[in-house]
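Have a look at these structures, which come just after this line.
Derivation of every value follows stated rules applied to the coordinates shown; laboratory data play no part. Here the structure is a predicted model, which means the values were calculated and not measured. Cβ atoms are built from the backbone, for glycine too; each structure is taken alone.
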Structure P
Amino acid sequence: MSDSFKTSDKPGPATMLGRRHFLARMSGLGLGAIALSSLLEGSAQAAETSATGGLPDLPHFAPRAKRVIYLFQSGGPSQIDLFDHKPGLAERFGKELPDSIRRGQRLTGMTSRQESFPVAPSLFKFARHGTCGAWVSELLPHTAKVVDELCFIKSMHTEAINHDPAVTFFQTGAQLAGRPSIGSWLSYGLGSENQNLPAFVVMISQGINDQPLYDRLWGSGFLPTQHQGVKFRSVGDPVLYLSNPAGFDGTARREMLDDLAKLNELKLAETGDPEIATRIAQYEMAYRMQSSVPELIDVSDEPEHVFELYGPHARKPGTFAANCLLARRLAERGVRFIQLFHRGWDQHTILPTNIVKQCDDSDQASAALITDLKQRGLLDDTLVIWGGEFGRTVYCQGTLTHEDYGRDHHPRCFTIWLAGGGIRPATSHGETDDFSYNIAAGAVHVHDLHATILHLLGIDHTRLTFKFQGRHYRLTDVHGELVEKVLS
């Protein structure tokens, strides 16, 4: 056994590198001259076309998708007002939700003291669209045009009933913070297709005040920190500290990085700490991103019809529309996992007014992304996901009128949609009861969704694990079943 694999006999930090860390370092994640040689001498063409990093035994089987774009709608979109058409509720307006439906299920602190739970039918009209005849609300006219590319899952459910644990659950497979995010798992397992850009990129729609989003949601948890998501900003440098300081040119930066790498290599040889190898790789990635990121975010080469496709806000940095356009550009460049967070769906009150604004912000761009990817031949190997952390209740929170209502959090059943990358288009999976309160058929849990996402990327979710504190962890914990009916 080599010295780097055993506890040192010398005084100082005790180190022990696992097999995975060693293989990762030897495959280009940053060990000394090998890593630097690969990073500095690899041609741009090779960087665009060949995968780097990842585990040697992945993928487990032929993938249907190479990358993921996750349009996370933070706050909990109301399935009753968007996708889960319940025409029978109209005649139940204001009537008490039957106890036989509610079944004593858990309530949030915001409605647990309500003396009444009146049924609030949607104010919005629904119609069938596409050859598949999917029901879609009038709030989403653009999404309605692409339903034949979508697979709706109307039977999602989760145990989490409050925002932070619910969002954390969808991002990491656990309600408690500290686990690696799904993008980090994919970066760790599959590596990157582009040496010049991160494997995992995050963008947040700006100008919307709602539930907070924490950096740990795209963190790497106990995985090497190289695999954490990189958040792109809409103001100033897209990535902090990417630009050279005043009076410091590219040549000087290169010399500084070379000298710093030598110092880090000495420390790495002394301690064997894999985080030092990560640091070397991150510095080199930042250097490469100085040229790749400005080219990425410069959309001046996009033709006018593309901006018209994504909508009137597509030219404004930080909007959901602009981020969707950047997501397509990232997908073209081989970024493995692209996550957009769009807040504002937490509509406990005045839902009919606020949900209109949310849909105006997000509908056209979401549909445009599907259309754009398909036109460019990218949809076949790009998995697109749209959905939030839970749904909304059929009963009204607060005062119910014929013009206004609010809805509380509802984890028992809600709707998401998937497209591309091995998903069966023009389909709907799962059913809810007449109140959109309980699942009637085809239940899909968060772990089931994660298992299915990994499967589409060629990964058996039970085999992508990482040993931490004596236990082998995985994204799906000890649960998760493949949802075969949504696969093409």
Structure Q
Amino acid sequence: MHPLTERQLILSRRALLGRAGLGLGSLALASLLDGRVLPDDSPPPAAPIGAARAGAGNGQQDPDGGLPGFPSFTAKAKRVIYLFQSGAPSQMDLFDWKPRLADLRGTELPDSIRRGQRLTGMTSTQTSFPVAPSKYKFEQHGQSGAWISELLPHTAKIADRLCFIKSMHTEAINHDPAVTFFQTGAQLAGRPSIGAWLSYGLGSENRDLPAFVAMISQGSGNPLDQPLYDRLWGSGFLPSRYQGVKFRSVGDPVLHLSNPPGLDSTARRRFLDDLAQLNRLKLDEAGDPEIATRMAQYEMAYRMQSSVPELTDVSSEPEHIFEMYGPDSKKPGTFAANCLLARRLAERGVRFVQLFHRGWDQHAKLPTQIVGQCRDTDQPSAALIQDLAQRGLLEDTLVVWGGEFGRTVYCQGQLTATDYGRDHHPRCFTLWLAGGGIKPGVSYGSTDDYCYNIAENPVHVHDLHATLLHCLGIDHTKLTYKFQGRYHRLTDVHGKLIKEILS
């Protein structure tokens, strides 16, 4: 039940006495009017505040099954693995080749291209904006002929399984609001993350594991890269049961998963049963939905005591799987190890798995730093796609790879013969998708010769979210939740399907 609806059911003593007084007055008036207080054709009482509307959220849910009516049409994907590259990879050094820039190296970015667009505080005082073409070689790969940098040899081998969107754009120009925007559909903190929305709408396929799991790895490119916050996988104004569960690489995979010293599983079970009885009494008294959430979380934690250790114990994986994911796949906490865990989570029906890989913020020394980042991510990302495909999981698993914005064509700081850096660029950047509901071997959208503006088929963050939800069988306008007087959704009041990339 929605919190506002429940609040209406909880009467203070003053409200109770006030309503009781009105009730006595109504009885007295009814007796004077011979019982005819209302005409026979009077309208029924209004629905309580926060009641579910057709196709909307806030209705009663099965603990594991999501909202009634979702998915609302046949879904191509059952789950999502989102490989979020935090810090913003340089699209023009990885996917968006601009061969004409080689002849323009060191020349000023024309005003006709920049068009007075907003700059960050890191380059707004620069008096020169020299063009810095990529130093890396590009080749076409697969039957699709996708252009991919030499930095990504493993990704190149799976080019025909991927769909590249080269015309992404966003509204935010700094990291925190931009990452928040991609995760929640809003630049300001406080909204539910995309994983929480899916957990709320679709529920879980495995009652012994969370519907939404987040993992973080630190890249070798920029070890002092931007921080990440727990709210990025939070539930916002949704009940907290839908927030993501963060898996750790040191100690218990989930905090406080092990029993404390002196408490065995039998004693813990008795303790939880007694605590549940007390919580039920409080829930009956106060009607606070967060009490029910806490009860559900206690039970999930108890079940995870057996399910999570089995999940994270990869010793049963054959050696050729570790070779596929690369040399870091046996090192807990690395991107490669997390990709392998993401596949294991997908096998077990976890709805949304998000991997955050830090280190892509290359304002300087890009040629040095980006090599490390690509070494971290290239082989594991490609291996994940291949592994899912060979197990028959790719057809109903949607995989996304990309960051919060792109990088500028002009050099931040001094351009030298061997070194350059790039500032934030929200105007255009590239990400790729693969799997359930997405057409493989496609490149959608394009940018101008300077990789500075979109030339055709712009794709906004809300458009991407709308398309991801569509693949999961959800009309993005229907998955809503009423909060502070209006119905909210992941795509706010925007978003249109990118029909050209749907299979």
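Given that distance in nm of label points 7 Å out along Cα→Cβ at positions 192 and 408, derived from a single structure, equals 4.6, which label among P, Q identifies that structure? List each step's numbers first, then the result.
Working: P: 4.6; Q: 3.9.
Among P, Q, the structure yielding 4.6 for distance in nm of label points 7 Å out along Cα→Cβ at positions 192 and 408 is P.
Cα extents along the principal axes in Å, for residues 416-471 alone computed as 46, 27, 13: which structure among P, Q?
Comparing all candidates, it corresponds to P.
Quick check for you: by distance in nm of label points 7 Å out along Cα→Cβ at positions 272 and 400, which of P, Q is greatest? Each step should come with its number before you reach the end.
On the way: P: 6.5; Q: 3.2.
Largest one: structure P.
Starting from the value 76, 53, 41: which structure in P, Q was Cα extents along the principal axes in Å calculated from? The partial results should precede the final answer.
Values: P: 76, 53, 41; Q: 95, 58, 41.
Answer by label: P.
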